Structure P
Amino acid sequence: MKAETITINYSQCAISELEAVDGNLIKESQNAIEGSYSPYSKFRVGAAVLLSNGEIVRGANQENCAYPSGMCAERVALYYAGANYKNNDVIAIAVTAKNEKGEFTEVYPCGSCLQVLQETQSRAKQKLRIIVQKDTELVQIFNGIESLMPFSFNL
């Protein structure tokens, strides 16, 4: 048996160092947190999606006592974009979270969200930029879903 290694490529920088479009996308994901309904986990997540027409669509996590009936912020935003802007590709997504204390904390898209992002990227025929806020100061930028999900389901 031969062992293989997967390398994850990403960039990390201060939020203040982001180009204007990505800085605005992070700010929109932070604003999206206000729409979170998370009475059970107290973990609030916001996502902002940049479309090819320049529009930004926001989403926030929505919980339900009949778990798993809730939905992650990423899918809320992506499904809204797909339903309302079907002729516009998703260019980038930013994800931000706050913990129970109201502090920014890192959160990465879950497996279900990654799979939806993979199909979104596939439809657009270009790599998505995925921006994850790590804390008050830092973000990580992934160029393409493969960096976060190297093995995905494809038809």
Structure Q
Amino acid sequence: MIILGIDPGLNYTGWAVIETAKSSVKFVDCGIINPLSKEHISKRLFSLYNGVNQVITKFKPQQVSIEETFVSMNPKGSLHLGYARGVLLMLPALHDLAVFEYSPNTVKKTVAGSGHASKEQVKAMLKFIMPNMKQNMKDDAIDALSIALCHFYHKGL
């Protein structure tokens, strides 16, 4: 089974693809979608749509996992993140894919053993579990990989 993990964001959306077979998992690919911040929000959302659509078309995942929204004290920022999540939740539906959502604490606890694990702890566990993952991955791609792995563990694929 191919799983796509998505770390949503309007400035940087991370994505990662893993392949599972019985109780094993392997890293396939990852990346960042980075819409131009000077563009109108409509064009930025369209960039997210195009980027994730290309990933889905290329890797043909059967399931998608996405991180739940973290609500900040900035209402405008939270609203914009909601727009991005809307696009990112709609895309799998267009491809008739199941979507699963996980909170940041659930992802960290599942991957690193603690819901308050640091990014370094999560990255170290990912490297241990998937030694073939890319080196020097951006934080958003690492987050997407941990979201995909979280789904693998929670769904017993």
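Every read-out reported here was derived from the displayed coordinates using simple, explicitly stated rules and does not represent laboratory data. Predicted, not measured: the structure shown is a model, and the values here were computed from it. Cβ atoms are built from the backbone, for glycine too; each structure is taken alone.
Figure out for me which of the structures P, Q the number 1.2 belongs to, where distance in nm of label points 7 Å out along Cα→Cβ at positions 64 and 144 was derived from the coordinates. Corresponding structure: Q.
Given that relative contact order in percent (Cα under 8 Å, 6 or more apart), derived from a single structure, equals 34, which label among P, Q identifies that structure?
Working: P: 24; Q: 34.
Corresponding structure: Q.
Taking 0.98 as the value of Cα Rg over 2.2 N^0.38 Å derived from one of the structures shown (P, Q), identify that structure. Could you put the intermediate results ahead of the total?
Values: P: 1.02; Q: 0.98.
Clearly, the read-out refers to Q.
Looking at structures P, Q, which one was helix-only ellipticity at 222 nm (-39500 (n - 2.57) for each DSSP H run of 4 or more, over all residues; to 500) calculated from, given that it came out as -16000? Kindly include the intermediate steps, with their values, before the conclusion.
Values: P: -8000; Q: -16000.
The read-out comes from structure Q.
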